[in-house]
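**Q** Scrolling down, you'll hit the structures one after another.
None of the figures in this text is laboratory data; all of them are computed from the coordinates on show. Keep in mind that what you see is a predicted model, and the values were worked out from it rather than measured. Cβ atoms are built from the backbone, for glycine too; each structure is taken alone.
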Structure P
Amino acid sequence: MDSYTSYQTLIRPSWSPPAWVFGPVWTLLYLIIAVTYGTVFYKAFTREIPWIVALPFALNLVFNFSFTYFQFVLKNNYLAAADILLVLATLVWALIVIYPHLRWVALANVPYLLWVSFATALQLTITYLNK
């Protein structure tokens, strides 16, 4: 069973968006992430901001990319739920620490924060419904 099919077999809440929504949303969010995170890492490399400010951005990428593996390869809702909480936590941390240095980066990532907040509620609900 492929990843898409296995996801479709999960019990999901009535407010879960249709599968086709995820592709366009993540495409837009990854464009925002590429520009803003790229800026943060560039500023850290050129020592315009301290490396500690870039740390939550790096961790957020690791946790973001790990989610797909946990949810769709391992098909483990518990690991995916724990991971999405780490995605949300590192994103909030990142936006708080970057705000004094690059306010526009924090503001540009508000759509990402809103989506990750929604995705966290969705994943926790799916995990609960499929325990």
Structure Q
Amino acid sequence: MADWNQSIIDEFRANEGTVQTMGFGRGLVLLHHLGAKSATKRVSPLAAMRPEKGVWLIAASKGGAPEHPAWFHNLIAHPEVEIEDPDEGTVRVTAEVLTGEERDSAWRRFEAFSDGFAAYQRKTSRVIPVVALRRAS
């Protein structure tokens, strides 16, 4: 998986945010985060929705795996992070895990974006978290 992620990161950076692999286009951000325990710097390419200016939504789907992705735990431990956005470059953001109707509404956006997200939810018994990344002031 690390090699696949690195190839997506390389393609994102080489093409100014456009990723043709799997038809991602300009729908990804690169999340810069720190390991929850190790504080090791990491970068993860993630599908992102932009419901409004200064807000990005990301889903901790991990392909429907039974556990949350490592980056999700890292954001809980260290919510002040940066993303690389195809249009805005590097942006400092604060991560907030959405709950209740706000989470459910955001999740519906992901399902409308790609049938894959609905399939991920069917594969797992966990509720897939949605995280809002809000531009830091």
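**Q** Comparing P, Q, where is mean count of other Cβ atoms within 10 Å over residues 16-23 highest?
**A** Looking at the calculated values, the largest one is Q.
**Q** With FRET efficiency 1/(1 + (r/R0)^6) of positions 24 and 48 (r between Cβ atoms, R0 = 35 Å, to 0.05) computed per structure, which member of P, Q shows the largest figure?
**A** That would be structure Q.
**Q** A further question follows. 14.0, 38 is what came out when Rg and Dmax of the Cα atoms in Å was calculated for one structure; which of P, Q is it?
**A** The read-out was computed on structure Q.
**Q** For FRET efficiency 1/(1 + (r/R0)^6) of positions 64 and 88 (r between Cβ atoms, R0 = 30 Å, to 0.05), the calculated result is 0.50, so let me know which of P, Q that is.
**A** That value comes from structure Q.
**Q** Shifting gears a bit: From which structure (P, Q) was helix-only ellipticity at 222 nm (-39500 (n - 2.57) for each DSSP H run of 4 or more, over all residues; to 500) calculated, if the value obtained is -9500?
**A** Structure of origin is Q.
**Q** Comparing relative contact order in percent (Cα under 8 Å, 6 or more apart) across P, Q, which is largest?
**A** P
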